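Asker: Dropping the structures in below, format is structure tokens.
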Structure P
Amino acid sequence: MNNFERAIYMLVGLIIGVIVHEYMHGYVAYRMGDTTAKRAGRLTLDPLAHIDPFGTLILPGILLLMSIMGYGTFIIGYAKPVPINPFLFRKPRGIIWVSLAGPLSNLGLGVVFIGLIRLLLTFDGGAVLDKMIYTCLFIAYINILLFVFNLIPIPPLDGSRVVGYFLRGEARRIYQSLEPYGFFIVLLLVMTFGFLLSSAVGGVANLITRLFGLGSIF
């Protein structure tokens with residue numbers, strides 16, 4: 001498989017992942033009593049409702065080109081954040097479940113597509129079947145990457161919302177003040193310690209593949 005094919009598979013996985021991720025934030029918020037996402041027209045799987053010009057198009061496009069040229073190992077991006085209003089939640093801890101809904105949906109997609117790989121491997125091989133398996137493989141990998149990445153506890157990533165819920169007073173204020181710089185902090189960390197992220201993603205992915213009897217693939 002060449003770099004172009006690999007990059008396209010990852011891009012497909014990313015688009016599916018970020019759309020489902022944001023939808024699940026809105027859906028769980030809705031179940032918690034907040035209708036903000038629904039009223040904004042964001043409680044939908046329509047890609048056009050979730051596209052962020054930079055996070056969904058420009059950033060993945062740059063990483064796609066880098067991957068094709070052999071300078072990148074994965075593609076990451078994000079969709080337009082679904083609007084929520086925690087003050088409308090029936091319970092204050094609703095923010096925890098809403099925050100975790102996105103990453104857990106990506107983990108769920110990873111499990112589903114690895115399960116599909118296990119199913120496809122029961123059929124006789126062929127070029128078309130191989131393409132289907134590779135497609136599922138990269139969709140699973142990117143979604144597990146989104147799961148791990150979004151749990152990093154740096155604002156505005158989802159993991160920070162969970163941590164922020166347990167902080168109080170000045171500690172919470174200082175922590176939340178990092179949000180305007182969070183993207184640059186995360187980007188710097190990924191560029192510097194990307195191997196740790198890759199190791200974590202591979203570890204989670206291989207745990208799931210072993211559960212399906214596939215051994216370590218990633």
Structure Q
Amino acid sequence: MATTTAAAHAPTLVLLVRHGTTPSTGKLLPGRAPGLHLSEKGQAQAEAAAQRIAEIERAPVAVYASPLERTRETAQPIARALGLRVRRAPGLIECDFGDWTNRQLRRLAKKPEWRQVQSNPSGFRFPNGESFLEMATRSSQAVTDLARAHPGETIVAVSHADPIKAILSAAAGAPLDLFQRLTVNPCSISALLLTSHGPHVLATNSTASLKEIALQ
């Protein structure tokens with residue numbers, strides 16, 4: 001029983017991958033709108049991310065992705081490089097931007113509410129959509145649940161910029177109102193080690209080799 005209990009609390013390495021570039025990256029706020037696929041550049045980024053992940057000493061045993069097309073397309077080459085399949089994880093989905101979905105970012109930035117989105121996101125709810133607090137709670141819980149299903153193993157979780165920033169912020173013990181200070185570029189990889197004593201942020205926004213990640 002002691003061995004079983006110890007195994008259940010073994011640290012889990014979670015590799016958080018943002019999806020690759022799409023035709024609307026940096027231009028629109030696509031949210032959960034269907035039909036958005038990776039651009040040619042995004043496909044190349046996903047292949048490069050797959051190569052970096054395949055080099056990790058403690059190889060991932062599972063690849064999870066948000067239900068949206070752009071995350072699943074990013075996860076596919078990663079899963080292929082590892083000889084795995086892509087599993088759906090609804091909790092990793094993008095924030096529901098409600099009425100702001102598919103709106104131009106340059107126009108949204110002119111709205112008076114944009115200041116709150118950047119400086120006080122914990123108190124903001126998108127019109128007819130999700131609040132940042134709900135998004136942060138949901139995405140962090142999703143990662144916790146996935147880690148609990150894989151004690152002592154490495155997993156990949158492909159998601160979106162805001163959920164990943166919220167997950168990293170919570171793991172670091174930073175308030176949600178500061179999560180916009182983090183940068184999560186397309187196909188960057190961030191690493192969390194989830195232990196029985198709490199999470200450890202091992203890497204953020206990495207586009208380099210992951211061979212040197214220290215698990216201790």
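Here, each number is a calculation from the coordinates, and none is a lab measurement. None of these values were measured; they are calculated from a predicted model. Cβ atoms are built from the backbone, for glycine too; each structure is taken alone.
Asker: Quick check on the output: 31 is relative contact order in percent (Cα under 8 Å, 6 or more apart), derived from one of P, Q. Which one produced it?
Answerer: Going label by label, the one that fits is Q.
Asker: Okay, next question. For structures P, Q, which has the highest computed value of mean count of other Cβ atoms within 10 Å over residues 15-22?
Answerer: Q
Asker: Please state which of the structures P, Q yields 1.27 when Cα Rg over 2.2 N^0.38 Å, for residues 23-110 alone is computed from it.
Answerer: So the calculation was done on P.
Asker: Can I ask one more? When FRET efficiency 1/(1 + (r/R0)^6) of positions 55 and 135 (r between Cβ atoms, R0 = 30 Å, to 0.05) is calculated, the result is 0.45; to which of the structures P, Q does this value belong?
Answerer: So the calculation was done on Q.
Asker: Moving to a separate point now. From P, Q, which structure was helix-only ellipticity at 222 nm (-39500 (n - 2.57) for each DSSP H run of 4 or more, over all residues; to 500) = -10000 calculated on?
Answerer: It must be structure Q, since only it matches.
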